[in-house]
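What follows draws every value from the coordinates through simple rules; no lab data is involved. None of these values were measured; they are calculated from a predicted model. Cβ atoms are built from the backbone, for glycine too; each structure is taken alone.
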Structure I
């Protein structure tokens, strides 16, 4: 295996396999003029993976060089001749200035040139130069057949492109007059088949309230977001990084332990299937969609199995079915004797809530053995019935809530597919030891801190990479991460690391961080790297983020802006990060006052109001001028609760823009003119 530089390895995010074949470089653009034609495999439709890959390549090469490479279908290029290892076309529509070629998609011609998709897995890619030709291939093996598009992205990343965050500012577009590729002979199949990161920018809790408090409407939000995400190229940030939930299809989700949409009807007919509550009843009608069940009841398991068999009969292409229970609500787990017999006393202890009455918030908390064994017992009972007719059907279950830890007594049926929600690798290994052969990671790792949207969750990026490194060693079939909330200037590195390691879980955090900074921030790269390392050191408790710490972060971005002067693209990205820092520093001011109030210390209410008023005006401005920096609509929707100890219920009518009395020297910079470093 040939040596590959760190920058190249990280940039491509690929574990390349080199064949050692000798090839020559292929010139695509010279002096800003196209020297190559793009030939799409015969029979490709305009929406096929090869055609889309060709468009992605040509659009980005045009952004880079100004040259527009022509795209032709193979059948329009004319008969192909290979002489001395070089390709030429006769009698077709290839322009005379095309001295070299990019062949996109596998065909008889690519095979004649020595490249095919043999051995590539789902979503796999191959890049190869031979003679005057560059071959861009993707695996046709399902269920993910987007390999050609992934190969196009890999080639662009080899040329220096990066997509750090959505929108044009987040795209790193190298500018050059000449593009020469190769020699290359590289193949890669993504180790993780299902790659998904959830986007949930318009969360339901507080969104409407937040928009109203900022003086905007949901229609304003949708319009501004669409504008912020817009780019001139036909590929989104998600597609660029190889997320493929649309190609592979969803797996799992809360489904009433398999009852799904039949739950209301089933529980009305069989009230005994409801979980026994603290008041001795089993009625779940007041629990709404978050009902609990008596999973020790064998009739329930038999009923759910019949539902699944009926579903498969109606839809023979069904590949999976979820047996995951509903998420928590105002209903207790079943405490009947039969269910309790399934809970090993030696199981790890968890805290569970017992509600006085279903649908009401009054409850008490108890320590109790983990409920994993009772649920595995139930899932096994369903699986045994279904597998007798459909042994290949995957039944998806959750390692989550009070049933997150591995089972103590039960072993998993081979049909069960586990969505593992925790982030500890020891638990993952425990589920494998209990018989789980198919596990994918469904963490809430990007969910933490979405309401605060501040930079003190930077350490999560390292944890994500480290966990992915270890899970990949132990086998992982997919990811389904929760979630991206559009806090790109404060938590965007977390999103980026999650995407990169989902595509290639062998990548190390330090390498990703180095490439992120080097690619996106030019001469300011080292200062930006130090900025992220200092943000990582803040820890989760933002009330303890001192003014000195905020000023130290500002110093790094100031140094980065100074170093990158004369590089407008890098300067714009540094200014974007600075917007996130400004918001975080203003939030830290308010958080320190809140901590004092919570600890019973005296605090200046007028100062607190001034700090929060100015922070609110800052968020209004961010909505207008830097929409993707922080999802201020979600933040504002939580502000009424977040700052109640300070007595703040919204911005005052006479709030001033100058620094409130008592602001320390270390954070006075927040109230000074920062137009140069903020890029406004």
Structure II
């Protein structure tokens, strides 16, 4: 591996960030604003939702982007414990754990994603934590702690969230320390299969201008398939913990500095993978695996992150922001694929150690020139080193990457048409330098490539009324090229593959009506997807050998609709729906032949929706009761990108959940409780479906019940 002194580089740039943010009189930032409650009050109708999808605080209804936002109330009520839970509540978003490890998340938005976990390939959906890009999919499925808001941005985010965001972006915004507030919150969750979840949060004032927030999380639950072989007792056990320390210093209203450290540990056992029939037949959920499973080990994830957020309000119209971060990731992946199919010999076993370090620095300048023009300009730098040691195949993979970007976006409101027209233009320049090394069976090869791209955005929006906005948008996204460690030869590995691009054409509606008791948002889009990085199986009957070719062209059409109603008397209802129609129009193989008829998009159900109804009863002698009923449904979807592997299709399925909560309990100030159930109909469904010579599936979680207890002091 080419060495780089991460500690020295990180420390120097960290000092640079602190120094730059501290220059001048009195500076501000750091935390992204917490979302306002999405619940509706009987007197005022729907409450405004504030998002930062365009790098500045604004109403969800003013953001010309298709976005779903979940605040703290949603996270609690829907039981969003980790990123994979979003799959049930955000249509057009598909999140599944990778079969190699339950801690690795595969994310698709609008049919665009990466069905891989190689360190030499980047995901197509960008994930951010407090503005920090998370470079690897390993560890993304860990439990969430102290999250104030989750934003799902659908479609390419080439300008403001341009790091490999051809499909979209998922933003996690944490709870910031509160000045002058001393408080403790304890959450205890008990449930099926010995579920135990403990979360403790403490906010401590440090004088008038500073505060600290500390959070500890512990989550355990037994899996639902026994291992009768050797090794761990069950498939799918959860054993996770993490802690977070967050310090905010705000010496004046113009300046703030926020430092946070987060540490997480995941010690899950491998998820169960079973042999299943081809579609339309499905297999029942088994109670145990094969007796031939040997030495099954826990998957391990250790992740540490340091983040420094600084903000300086230079004057009434200009703000400078800095986001500095260093993160370290270590994982061990172990999986036994289909032991027993060939007697005592598994079809495939993984036992990999992955180590990754990343450093990133972003500077932003936000401002306006009066009401007619507002802007965001910025610079971004990212670097990472990673290695993957295959303990069974005598293989070593290494990568060393760096990325640079400059971006700008401005919105002009001309003094015509009663200032209802808004024109936005954005542009991002990206440069990616990538190096990869592969050693296998005593021979080795490497590759070194550079990629650059210009991604523009143009939006024209018109306020039909104060509550109805129409917009048209053209946005481009770019995903860097890379290298394929499963290539058919070392020469093909060294050649690597080029970048892919996606340009989306979108029209949308943002509206509120019925005295702000109804909110309806609609987006329709058409995407041109070019130079797609297509995995092509190179050796018959061996899906572990593939070549990645920039051979694909596709078009993706779709519609997304979100409706929220608050008719009053404590009743609320919401429905989100997505329609998706992706199609490859050309795939040229190594022989120059168009083979697009043999390929299809995976993780792209034609129809999906999520609905929620909640009712808050009038006050009772025992407190305030609220009932929530949720239902999500996914259409059937392809699970293999190639037709020649048979009908690898995940059948449609729906999941029903319910929750009954009690608050404002007389004599128990600060105590709340809730009973909940998930997958109440005990639906048997697949999270993943694939073939290693025989068809196999990764099963979803069966019916689960539990109780939440909250204590606020």
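Computing distance in nm of label points 7 Å out along Cα→Cβ at positions 113 and 545 across structures I, II gives 5.1 for structure I.
From which structure (I, II) was percent of Cα pairs over 29 Å apart, for residues 281-456 alone calculated, if the value obtained is 24? Only one of I, II returns 24 for percent of Cα pairs over 29 Å apart, for residues 281-456 alone, namely I.
Here Rg/Rh (Cα atoms, Kirkwood Rh) was derived from just one of the structures I, II, and that gives 0.95; the source is II. A value of 16.9, 50 for Rg and Dmax of the Cα atoms in Å, for residues 49-216 alone, calculated from one of I, II, originates in structure II.
With mean count of other Cβ atoms within 10 Å over residues 409-416 as the yardstick, tell me which of I, II scores highest. Largest value of mean count of other Cβ atoms within 10 Å over residues 409-416: I.
One of I, II was used to compute FRET efficiency 1/(1 + (r/R0)^6) of positions 505 and 609 (r between Cβ atoms, R0 = 41 Å, to 0.05), and the answer was 0.95. Which one was it? Computed on structure II.
As an exercise: helix-only ellipticity at 222 nm (-39500 (n - 2.57) for each DSSP H run of 4 or more, over all residues; to 500), calculated from one structure in I, II, equals -12000. Which structure is it? The partial results should precede the final answer.
On the way: I: -12000; II: -1000.
The read-out comes from structure I.
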